[in-house]
1. If mean count of other Cβ atoms within 10 Å over residues 106-113 computes to 19.1, which of 1, 2, 3 did it come from?
2. Of the structures labelled 1, 2, 3, which one yields -18000 when helix-only ellipticity at 222 nm (-39500 (n - 2.57) for each DSSP H run of 4 or more, over all residues; to 500) is computed from its coordinates?
3. Which one of 1, 2, 3 has distance in nm of label points 7 Å out along Cα→Cβ at positions 90 and 162, as calculated from the coordinates, equal to 1.9?
4. Ranked on relative contact order in percent (Cα under 8 Å, 6 or more apart), which label among 1, 2, 3 comes first with the largest value?
Structure 1
């Protein structure tokens, strides 16, 4: 979508979440069916603004070799949430009414939108300068930015596994959590 060419994923997703909160808040007024249709449309627009960039966020948060697992986890988690919330919302709506349930959902969306705005940095750069301490470990690897070392000749074709040492470095590259980056970097 063209909107994502001009705006960050963060701003689009947080705005979409705000639109969903507004739609749910309007549902809490107990609108007529005729009024409810545009409110549903508005809520759907908010939902789309949140969901459309989600794939880009998952894509940017993973290495190519981990991407299938990341998308599978995102799919499983989102569908598990839907499974639980459809039942909870249905039960709550029948117990206290649709308007009151919509109000609680709207407030929940507001709280989680606020939380997301605090946890997701405004300056979410793909390239991050960070440090690595010196480290020796063993895992399957190919020679790349993190694996620039000399071989003795017995290691075999790449990818291969053997103990190897990483020297302490400070560098910048597209940052994802992986075996070499187990935590998000602090200022470096």
Structure 2
């Protein structure tokens, strides 16, 4: 991890060099569509919780990914969902097994760090029967003179009597008064709650 990335991590309260990652929080930090920090993954797996970068999910759990991807937001839903589905560039995958109460807050932080860059992340959250989790997503980018593009897609499926507390915090530069800079944000987020969820 470079000094620049460490500086960004410190700004959001994480310092991997000192090993002071909070034990009640699991964070996936994605900079320019590349997951650079993914905390306590092995501990979570032993507890029946999968929380990993999206492409790791495709590699290690292809059956789960391909069973659920596109079930909440279809490829044909809208132009930006189609665009994201064709060229998405990373993201997070979260799967909570049946009857699991996740006492660790899960969080993904997406940051567009480079100028002249477009980010197309994808998030897939599956909460099984009688399970619960708290998930927070953060998004930000530095101020650039050139405009940036953000086309994200979030799919959430909560099964019978499952519970999810989902929140997102986005801090994007809107551009100046003359219309220079800023970030165009075209995000599709949708949750599907099954019986008694």
Structure 3
């Protein structure tokens, strides 16, 4: 089997990245409610688990998970949701890729853990709120949000909660993958993923 990424792989990557991003972007309406901002990455991981797990039936080459993380991070940045998701997409995409490669992309256990790790990339959207709070507050106010919106988001994101929300993101990644496996059972059996 050829282990180089080819045109067919890139087409599959493009299709699944667009679907994955569009679903996540549709969920971004949730962040209009301040309390949902820190929960948004976990919701993204939960809802997109099925799409990603279907993607794993097509992925057999190292780098395709990493590319999905980077490309989705770029799309998030280009649509105004912040570019911190590019480096987190690279880091957690690479980690997810390594884990899934250990199971040759055919082990459900490795794909499950790989997706849960991969899904942490969305926590990059929280970095501005935790590390650049005042600049982020000013940016949102200039962008048309009320000062009250930003103040409420900051109230829900004390510094110590970052670890909790990243952990929740991981857990929702696990749950999303399990839901995806249940929904896509026939596809997994056909692809030989156990």
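1. Details: 1: 16.0; 2: 22.6; 3: 19.1.
Considering all the candidates, the number was obtained from 3.
2. Comparing all candidates, it corresponds to 1.
3. Details: 1: 5.9; 2: 2.5; 3: 1.9.
The structure behind it is 3.
4. Details: 1: 24; 2: 19; 3: 28.
Ranking 1, 2, 3 on relative contact order in percent (Cα under 8 Å, 6 or more apart), first place is 3.
All of the numbers you see were taken from the coordinates with simple rules; none came from a lab. Computed from a predicted model, the values in this text were never measured in an experiment. Cβ atoms are built from the backbone, for glycine too; each structure is taken alone.
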